[in-house]
1. A value of 1.9 was computed for distance in nm of label points 7 Å out along Cα→Cβ at positions 79 and 103; which of 1, 2, 3 is the source structure?
2. One of 1, 2, 3 was used to compute FRET efficiency 1/(1 + (r/R0)^6) of positions 47 and 159 (r between Cβ atoms, R0 = 30 Å, to 0.05), and the result was 0.95. Which label is that?
3. Assuming -32500 is helix-only ellipticity at 222 nm (-39500 (n - 2.57) for each DSSP H run of 4 or more, over all residues; to 500) as calculated from a single structure, say which of 1, 2, 3 it is.
4. Output the label of whichever structure in 1, 2, 3 has the greatest value of mean count of other Cβ atoms within 10 Å over residues 127-134.
5. Just checking, which of 1, 2, 3 has the largest value of mean count of other Cβ atoms within 10 Å over residues 87-94?
6. From which structure (1, 2, 3) was Rg/Rh (Cα atoms, Kirkwood Rh) calculated, if the value obtained is 2.07?
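Every number here is computed from the coordinates shown, using simple stated rules; none is lab data. Just so we're clear, the structure is a prediction, and the values are computed from it rather than from any experiment. Cβ atoms are built from the backbone, for glycine too; each structure is taken alone.
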Structure 1
Amino acid sequence: MSDASVENVQEFIDRQAIQQVMSRYCHGVDRCDLEVLKGSFWEDGACDYGSCELNAMDWAEGTHAGISAMVRTFHSISNNWIEIDGNSSTSETYCTAYHVLQGEDGALTDMIVGGRYLDHHEKRGNEWRIKHRLYVMDWNQNVPNTDQRSDGLLGGLNTGGRMPDDKYYSFKG
């Protein structure tokens, strides 16, 4: 194999690994799996969602507590733009995040947020993780919840949950 072919294969492997980090992050957030969430970042990493820049581990613990207080969340990522330079990369990943919040009166609200993760990733050994994240919110929508889980066509479907009760943890064997 030529040197150029080897470089192309390595770049493909690196891109896949970076995208896997992003999927790991979403899984950790939505399943409230703190260890998976922390495993998306380097311990000396940082996150800035707008109020201030925090150590990534501290940020993960605070986010885990906040997300755990929500009824449910669902993060969907797309449009991964990744620029790799050796063992570092810069990426922009679109995210649509769905959150169900319960008010003091018991009413549920759907908060849907569209934004982008601007990440610096770093490869240490053979592992990619997020070194620095800057989150940019582009839009949001807040409406009364209309979720249907017990009646009609959707009544018999398996429903998602949080760690350890989510079907993923028993399904993976």
Structure 2
Amino acid sequence: MGWFLATEEGGFGLNFDILETNLINLIIIIGVLVYFGGKFLGKTLSTRRDTIAAAITEAEQRKQEAVKALAEQQQKLAQAQAEAKQILVEAETMAQRSRQEILAQAQADVERLRATAAQDLSTQETRVMRELQQRVAALAIARTESELPQRLNDEVQRRLVDASITMLSGGQS
């Protein structure tokens, strides 16, 4: 304890007065920090400032790239929508054209069927007429054959033979 008391007598020692020692200690610590820590703290803050500036620059570049990419995508979307509208118009046009072609084909088929039906009807009519003529001729021959013996007597046969001979001889002269 004697050594501690030496400070009061003018020597070097420890001062236990809290108020005096805190102020002196604070000044010494601040001085040491400013002297030694100024360069370190300045370098750290400068590095931090450069890092933040680089991050801001990078963020601005990414923002510009994002804006550019957004504009490109919006342009592509507009082109895709225009192409979709064009495809829709073309599809509607093709559908109308196909509809017209189908209707025209159906009309042609109906006309062809009508023509075929008319031809079939005409053919059937001709066939029926021919059959009817053959039937009438057959009935006429059958009736003539049945009535001929009753109507054909000797006098009628002789006149018929004479008329035939006259026709034959008159045709050769």
Structure 3
Amino acid sequence: MANTTFSGPVISKNGFITTGPGITKALTANTSLTVNDHAGRILLLQDADGIFTLPSINASADAAVAGPTDYNNPSNIGASWYFYVDITATDIQIVTDGTDKFVGSCSIGADGSTVSTFFPGASNDVLSMNGTTTGGIVGSVLQITALQSAEYLVHNSLLLGSGTLATPFSDT
């Protein structure tokens, strides 16, 4: 099916159902994520030490388009990437372009009893999982959304870990 672009709001009074084999996508190697191929899908992280790079946030592109048929560079504000750790991490990294930073929080639970919440700093552009102290065992999930210019929101996150828990956020 072809992509369809609307210039106004789309309203469904009975919801949208996203289903089918295209809703999940296995990532088995370092991957530069895109809106068209990865946003809105459940991304199965199947590379224990993969690096998954989010696209640069484009907050103002829609206002700059030349006309109603110029959709070559649309804004990606609101695009979300859903990550499911399908193999225990050794060094899985979700990174931005270095200009965009993470906001929000990340909760890590260890052995079902200890839970810690970590908040990214103003300069954090890397989220790392090692399968232990920074989480990332099978079943860990993350949702990351392009929030506004230079900000990716980490939310609805649950990373499972063990040992002395540590922040998964760092700088490049």
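1. Of the structures listed, the value fits 3.
2. For FRET efficiency 1/(1 + (r/R0)^6) of positions 47 and 159 (r between Cβ atoms, R0 = 30 Å, to 0.05), the value 0.95 is produced by structure 3.
3. Details: 1: -9500; 2: -32500; 3: -500.
Comparing all candidates, it corresponds to 2.
4. On the way: 1: 20.0; 2: 10.0; 3: 22.6.
Checked 1, 2, 3; max of mean count of other Cβ atoms within 10 Å over residues 127-134 sits with 3.
5. Details: 1: 16.8; 2: 10.0; 3: 20.1.
Ranking 1, 2, 3 on mean count of other Cβ atoms within 10 Å over residues 87-94, first place is 3.
6. Numbers: 1: 1.02; 2: 2.07; 3: 1.00.
It was calculated from structure 2.
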